[in-house]
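Any read-out appearing in this document is the output of simple, stated calculations on the displayed coordinates, not a laboratory observation. What you see is a predicted model; the values in this text were computed from it and never measured. Cβ atoms are built from the backbone, for glycine too; each structure is taken alone.
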Structure 1
C-alpha cells in the first residue's frame, strides 16, 4: 500500500504543485465547490512559506440560489489563510467583497490576461500561489498567458 501511495499521481490540475523561480504554484483549477475550496485551503494552511500566500480564485459554478452565500463564506475563510486575493468571474464578486473586509489586499479581474499580468508582478520567490475555480472559468489559462510561469504536467 505504501508503495502505491508513493507512486500515486493526481490527475492534472488537482493540487498540482510546481515551483517556478522560487514561487510555489498549486494548480487546483480543475473544478471548485465549497467543499473542495475548504480542502484546498486546509492543504495550503499546512504549508509553511517564507513569503506571501496568494489566492487566485475563480467563481464556483452551479450553486444556484446558494451562490452568493457560499462565495461570501469562502471569501471570509480565504482571508484567514491568504495574504492577497486575485479573483475572477462574476459570481466571485461576493467572495472578493468578503475577503476585502479583512483589510488584506484583494483585486478583482474581468479577464485572464489582466490577472496573469498582475500575478507575474505580484508573485515573488518564497511566495505560494493557489489557483482554484470552477471548470467553466478555465483558470489554467493564466499559466499559458503568463509565459514566465510553466506548470509541469
Structure 2
C-alpha cells in the first residue's frame, strides 16, 4: 500500500525523499483485467527532482539515478514495461495497455518497453527520444529529459 514513510537517500550530495508503493490489482476489483497485476513503484518528491515545473524538466543531477532505477526494474519486470510518470499520470500508461486506450499510451515521461509491446508503441510523438534493439525499447520525453537518458547507461 501507500502508507510507507519516505526515506532519505543521498544522491551524490543531494537529498531525495523516496517512498515505496505497492498495489495489487485483481479481476475481482477491476473487471477489465483478465489476470492479477502487481504495481511496484518508487515515489519521488516532484519539487526535489524537477528543475522547471512548467515543462517538467528534470534536474540533471537526478536523471541518471532515475534511469538506473528504471533499468533495474526493467531487468526483472517484463510484462508491461517500466514507466516514469508524474503523480497526475501515475498508472495511466499501464491502464492504457490493459484497456486498449491508445490515446493514453504515451502518458509518461520515460519508458523501458519489452519486445512484445513494440507494435503497440510504433507511432512516436515528435517530442520523444527513442532507441530500439531486438529486445528492448527506450523512450523519453524531450522536454523532461533534455537528452537521451540511456546514452550513458546501457549504450555507453
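Quick one: distance in nm of label points 7 Å out along Cα→Cβ at positions 29 and 53 came out at 2.2 when computed from one of 1, 2, so which one is it?
The correct label is 1.
When relative contact order in percent (Cα under 8 Å, 6 or more apart) is calculated, the result is 16; to which of the structures 1, 2 does this value belong?
Corresponding structure: 2.
Please state which of the structures 1, 2 yields 15.1 when mean count of other Cβ atoms within 10 Å over residues 69-76 is computed from it.
Clearly, the read-out refers to 2.
So helix-only ellipticity at 222 nm (-39500 (n - 2.57) for each DSSP H run of 4 or more, over all residues; to 500), computed for just one structure, reads -6000; which one of 1, 2 is that?
This value belongs to structure 2.
Starting from the value 121: which structure in 1, 2 was volume of the Cα convex hull per residue in Å³ calculated from?
The read-out comes from structure 2.
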